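J.: Some structures are shown below for you to check.
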Structure 1
Amino acid sequence: MKVYLVRHGNTMFNQRGRVQGWCDSPLTEQGIQQAKHLSHYFESIPLAAGYHSGSERAADTLDLILQDREVPRKKEKRFKEVYFGEYEGELIRKIFPDGNVIQEEFYAHGGENRHDAAMRFLAAVKELEQKETGDILIVSHGSVIRQFFEEHSKAFYQKAQEQNLTRALVPNCSVSVFEINAGEVHVLQLPKIV
């Protein structure tokens with residue numbers, strides 16, 4: 001099964017520099033336009049289903065991509081973003097004034113371990129491999145996508161060691177592609193703007 005993985009469009013919290021994990025904020029006009037642009041990319045790609053994490057920003061992005069296509073749309077909570085604990089909704093510059101984001105700071109304040117988030121994401125994909133009869137689209141979130149690819153691509157892992165900012169590694173409305181076959185992940189395309 002081929003999986004097209006998209007990060008949601010730009011949101012109000014993205015624009016304001018706030019931590020956005022399990023908390024939510026709406027797409028901005030820029031985010032809406034990003035998702036509409038992707039609708040052209042996906043219009044000729046056959047899809048068995050489209051999945052989102054349950055957050056408003058992911059559901060709206062999926063709807064804008066699929067528009068009036070008759071592709072089943074489904075919610076899968078395991079595709080949600082990493083939980084950032086007490087820092088949910090906080091200004092990033094207040095937590096990390098020097099701009100150097102340290103994951104352990106989130107863990108120390110009740111945040112979810114990124115590896116654990118990637119494992120729940122992978123478990124959901126493995127289940128879908130057994131259920132779906134064709135290729136799928138998933139709209140998810142930057143940090144969980146980042147961790148998923150750090151664990152499944154040496155090239156992405158090396159890039160992540162050099163560039164710490166998730167928004168640079170997994171931009172809003174970037175598209176990634178991987179195959180899952182008998183539970184094994186094979187990365188075809190790392191996150192990029194199309």
Structure 2
Amino acid sequence: MPLHVLLLGPQGAGKGTQAKRISAEYGIPHIASGEILRAEMAAGTELGKRVKDVYDRGDLVSDDLMIELIRARLEQPDTEPGFVLDGFPRTAVQAEALDEMLNELGRTFSVVFALQIPDDVAFERLRKRAELEGRPDDTDEAIRRRLENYHRETAPLTEYYRTRGNLVPIHADRSENEVFAEIQQALEQIAVTP
């Protein structure tokens with residue numbers, strides 16, 4: 001049975017870290033929307049060129065374009081055994097389009113993990129990451145704005161998936177290993193349910 005995993009959570013919750021671990025442990029590709037954008041631009045595909053124009057202007061990539069990119073990625077043969085999706089959807093519009101797309105592809109999410117973390121912890125983690133990686137765009141102001149955007153646009157998605165009955169909340173303000181242990185536990189329960 002293919003394993004389709006979605007990770008939701010604010011920046012700093014550790015989505016990328018956990019997605020990489022799930023990918024390695026279960027042998028399914030980690031699909032991160034940001035990496036897809038960069039890969040398409042680097043490959044100079046038709047889609048990549050359209051994205052680059054938007055990206056270079058500093059605008060957000062539209063829902064339609066993001067959905068097209070994700071669809072193209074999910075149609076790749078390496079997603080047959082499943083995938084772990086991180087960074088998409090970010091809005092209710094994207095979530096509905098994603099559901100529709102998965103239906104067309106004959107797929108559905110096995111589980112949606114909501115990585116939950118208090119804002120102050122997320123803020124400190126992002127600040128630390130900015131220092132470590134020397135990211136000048138990660139000012140305190142920018143971090144606050146990203147967290148506000150998350151609460152306004154993306155947080156409502158937890159309710160959207162909860163009503164579909166496959167949402168598993170995870171307390172993400174613990175160590176990476178503790179968080180992953182809880183994720184694994186949930187995935188094992190899914191694997192055994194027919």
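J.: If mean count of other Cβ atoms within 10 Å over residues 83-90 comes out at 23.2 when worked out from the coordinates, which of 1, 2 was used? Let's see the in-between values first.
T.: Details: 1: 18.2; 2: 23.2.
Derived from 2, not from the others.
J.: For which of 1, 2 does FRET efficiency 1/(1 + (r/R0)^6) of positions 51 and 91 (r between Cβ atoms, R0 = 30 Å, to 0.05), calculated from the coordinates, equal 0.95? Spell out each step's value before the answer.
T.: Working: 1: 0.45; 2: 0.95.
Going through each structure in turn, the value belongs to 2.
J.: A further question on this structure: From which structure (1, 2) was helix-only ellipticity at 222 nm (-39500 (n - 2.57) for each DSSP H run of 4 or more, over all residues; to 500) calculated, if the value obtained is -12000?
T.: Working: 1: -12000; 2: -17500.
Derived from 1, not from the others.
J.: Something else now. Matching task: -0.66, -1.05, -1.15 is the computed value of log10 I(q)/I(0) by the Debye sum over Cα atoms at q = 0.14, 0.20, 0.22 Å⁻¹, for residues 75-170 alone. Pick the structure from 1, 2.
T.: Working: 1: -0.57, -1.07, -1.23; 2: -0.66, -1.05, -1.15.
Going through each structure in turn, the value belongs to 2.
J.: Once FRET efficiency 1/(1 + (r/R0)^6) of positions 67 and 99 (r between Cβ atoms, R0 = 30 Å, to 0.05) is calculated for all of 1, 2, which comes out largest? Working shown, then result.
T.: Numbers: 1: 0.20; 2: 1.00.
Structure 2 comes out on top.
J.: Could you figure out which one of 1, 2 the value 3.1 for distance in nm of label points 7 Å out along Cα→Cβ at positions 107 and 131 was computed from?
T.: Of the structures listed, the value fits 1.
J.: Further question: For structures 1, 2, which has the highest computed value of Cα Rg over 2.2 N^0.38 Å? Can you show the working numbers first?
T.: Details: 1: 0.97; 2: 1.01.
Answer by largest value of Cα Rg over 2.2 N^0.38 Å: 2.
Every number here is computed from the coordinates shown, using simple stated rules; none is lab data. A quick note: this is a predicted structure, and the numbers were derived from the prediction, not measured. Cβ atoms are built from the backbone, for glycine too; each structure is taken alone.
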